[in-house]
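What follows is a set of structures for review.
Nothing in this text is a laboratory measurement; each read-out follows from the coordinates by a stated rule. Quantities reported herein were computed from a predicted structural model and do not represent experimental measurements. Cβ atoms are built from the backbone, for glycine too; each structure is taken alone.
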Structure I
Amino acid sequence: MRVHIRPALTLLFIMTVLTGLVYPAAVTGLAQLAFPGQANGSLIVRHGRVIGSELIGQPFHKPEYFWSRPSATLPFPYNAAASSGSNLGPTNPVLIETVKTRVDALRAADPGNDAPIPVDLVTASGSGLDPHISPAAARYQVRRVARVRGLGEETVNALVSRYTEERQFGLLGERRVNVLKLNMAIDQIR
């Protein structure tokens, strides 16, 4: 039995060092060299202060800002340590009530806006962390943001167009708008 235990423990030790220390250190080092911004979380820094990430959504509730897609993460929204969707089916009463509440909040924030509300403004993404909304969701909010900020709708629409990202490689995913970047741009107008 000793004949088998010693080689097994030796192999366990070697593989633990290789896969638990050497490999992660090598991958981290290569990532820092080749893609330092992405390896450090794609952070957005303004005036020496981190204000968010390009890859993780964050809440915006003030009417002068574009609102993000709702988050389903717990115990608090946009919790990157707890990425998850709600896993509620379309006929689930909790989801139906949640969507109704979100629709009511959007209608209350912009009375008179009778346009159809894009689905991504009332439902969470699969990860619960999506930093993007659809161009339709951004355009739905243009009227409210322009009114509250005292800007022309044309000006705000132009910003939405400028911050609309195309499909990756021209064919993957959908067109999208990064909410944090758009809100930073609108803050620059004042």
Structure II
Amino acid sequence: MTKIAVIVGSTRDGSFNKMLGELAAASLAAQGADVTRVDLSTFDLPLYSAALEAGAFPPDALRLKTLFAGQAGLLFVSPEYNGSLPPLLKNAIDWASRPTGDEGLVALTAYRGKAAAVMSASLSPFGGLRGLTHLRQILSTIQMLVIPEQVAIPAAYAAFDEQGALKDALPASLVDMTTGRLIAVAKALAA
């Protein structure tokens, strides 16, 4: 069974990205993946700095890195903050990228050679596309293979029904297509 973690870059109650993350997790599970939902609010991650890292690697940063390292793929669901990704998500990605133990400076054991997918829900008419572009660039830099499929839900305030499902068939089918491709690529890379 392919292990995939779903990481949502929002901790806000009622977050559209949390809703999208739940839909993606359900789609992954329905397609046979072993899904881990990552709630970043449960990790005590100080703002990354080399000085802090030199003193002592935060235990929750190591816990997050270990969790990521145990996955075949990562699915990031991110709101867009001023055309980019939120600092909560960027900080988590940065901490998990850092070497620990005997690893070299560019070991990237939580990420290197793994599959990634990106999704966003936004109030804007662009669906978070600008933030997804930055997220793709970051994930590629840390040696992940980001699949070309993605989901960007515009006008998120009108996109979900009261049960948290997408009202329109097209974006719902894109969620299933993207999660299916993520599983297939993660399996192929792990083989």
Structure III
Amino acid sequence: MNLPNKITISRILMIPIFLVLMLVELPWGELVVGEVTVPVSHLIGAAVFIIASTTDWVDGYYARKYNLVTNLGKFLDPLADKLLVSAALIALVELGSASAWAAVIIISREFAVTGLRLVLAGEGEVVAANMLGKIKTWTQIIAISALLLYNLPFVFISIPFADIALWIAVIFTVISGWDYFAKNKQAFVNSK
């Protein structure tokens, strides 16, 4: 297994650590920042999420730079992104920090595109993420990071950056999902 694929797998392995930090009540205290009280474990969880998200760029960089792009990597990389984003959204809904409707739209798109990839893989085609999919992923990561950080530092100037970022992520999620299906509609026409 090459280095980019190992980095991708490390992103998947960070998900349970992130979930424990976000959903298990840990006796690590709280920080009060302005009018916001933030559990220390949530800030550490946000850092784990951000580090895990950054590995998406790192594994892609090494795969392209050293010509280590593999079909396994083309499959694992978007899967790792989907698992990380889904786990974070579910945790945020559980904590009351994100709307369930936004999480359902984003997670539904992820399942639908994964299903499309499986149909295409059955026909011998592996679809790598396109630029619109990458923009979608980064808007989701920015929105989730802002929500995990309790809208810090924007809370000091009363700008609902995290909420706006989530709306943008939902919009790009829908657009990129539509794009994937429009570009690969032959998978449904050709299937028997």
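Distance in nm of label points 7 Å out along Cα→Cβ at positions 98 and 170 was computed and gave 3.9; which structure, I, II, III, did it come from?
Going label by label, the one that fits is I.
Of the structures labelled I, II, III, one was used to calculate Cα extents along the principal axes in Å, giving 81, 44, 33. Name it. Let's see the in-between values first.
On the way: I: 81, 44, 33; II: 49, 37, 25; III: 57, 34, 27.
The value was obtained from structure I.
Of the structures labelled I, II, III, which one yields 1.3 when distance in nm of label points 7 Å out along Cα→Cβ at positions 122 and 146 is computed from its coordinates?
The structure behind it is II.
Taking FRET efficiency 1/(1 + (r/R0)^6) of positions 2 and 82 (r between Cβ atoms, R0 = 30 Å, to 0.05) as the criterion, which structure among I, II, III has the greatest value? All intermediate terms of the calculation are to be shown ahead of the outcome.
Numbers: I: 0.05; II: 0.30; III: 0.90.
If we compare FRET efficiency 1/(1 + (r/R0)^6) of positions 2 and 82 (r between Cβ atoms, R0 = 30 Å, to 0.05) over I, II, III, the biggest value is for III.
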